[in-house]
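Input: structures, listed below.
Since every read-out is calculated from the coordinates, none of them should be taken as a lab result. Since this is a predicted model, take the numbers as computed values, not measurements. Cβ atoms are built from the backbone, for glycine too; each structure is taken alone.
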Structure P
Amino acid sequence: MTTETYHYPNRMGRIILLSMEEVMGRNGVNAVLNLVSLPSLIVNYPVDNTELAFPFSTISSLGEMLEQVYGPHGGRGLAIRIGRACFNYGLRLYGAQLGLTEMAFRLLPLPMKLGAGAKAFAELFNNFTDQRVRVEDEEGRLYWHIERCPLCWERHTREPVCHLAVGLLQEALYWLSGGKVFSVEENTCIAAGDPACTIVIDKFPGS
């Protein structure tokens, strides 16, 4: 049993690994797990339960290794694609719980849907994980502040590296809007010395 303080539930750890497998193939995931010295996960993904037992350090190590193996640009692209896949897995498991699949929610005007969806999404992390998220809603923009972040946990970088979260939010917005594309960009990152990992979301889709 790990003694690390902060964790995701096993279910979310499983979602990350399944999403990696969807994007990279099983052999790609196995190679990364070996490189981060976690061969036990190769044949034993976390079980699908809510126990807080998937360490932040594991999540951070996986993202860092993607950058080391594929380069900063390639690792970023893979992490964004993995994040997008994570949303789709998560929607199947958490969508009804969050009320995102209810007809009343689906029929809301887009600006209201974005605000309500972001709040529900943040509450999921705040209530069921050790991650801490704060949403700031301003005219024309949403700010997704990750104040305790597993993606860059104990990392030290020169620029933002929470690409999986960017992909997750990109796909969430694509789904919420019925196929529209929004600008989603991480502007600050704890790993780069900032107080929070802040992802800025334009509330209006691009042309």
Structure Q
Amino acid sequence: MNRVLIIACGALAREIRALSRDLPHIDLHCLPATLHNTPDRIPAAVRAAIQAARPRYQRIFVGYADCGTGGELDRVLGDEAASRLPGPHCYAFFSGTYAFLAAGDRDMRSFFLTDFLARQFQALVMEPLGLDRHPELRDAYFGQYETLVYLAQTDDEALNRAAIQAADTLRLRFERRHVGYGDLAAAIAALDPTSPG
């Protein structure tokens, strides 16, 4: 059986491992989640990973959405004959891209967390933005937001508490939506050569 490589954002590692547990032909290589702080670097990092893996893998799937690359990631994938997850970012594919885009104006002033971001809120939000040292910057970064929406992949009470604490820290209303794996589940299932269609 031909092996498939998923080159993914490190923020999706747990979810992809859970979804591919019964797909032994899939290998996973994760790039640092901190690339999201500099999305202009994502396309080059993905290209380098694809080129390094190409001698060993005929099929490579990229576990990123556009993620703020402004279409540059799609240009790389066109050059490298690889495909990616649907949608503009992980909030969309976890919600279901159609449902996320349909929400439009209703979610315009929402800040989103996934399980990963709830788990890593301090390290990926508070510290990089300097809010741990300068809480007065809260309004500069989050003054236009009204709600923190936690898009939960799992039912984990510790993550739920962490997301509530994040909302309190940012002084935002809290809303939890259990979305599961959304479009990510279908994308990973499609990598199973035994699946219909």
Origin of the derived value -10000 (helix-only ellipticity at 222 nm (-39500 (n - 2.57) for each DSSP H run of 4 or more, over all residues; to 500); candidates P, Q): Q
At a computed 3.0 (distance in nm of label points 7 Å out along Cα→Cβ at positions 14 and 166), which of P, Q: P
Cα Rg over 2.2 N^0.38 Å derived as 1.06 - corresponding label from P, Q: Q
Structure with the greatest value (metric mean count of other Cβ atoms within 10 Å over residues 86-93, set P, Q): Q
Winner on mean projected area of the Cα convex hull in nm², for residues 94-133 alone once structures P, Q are ranked, highest first: Q
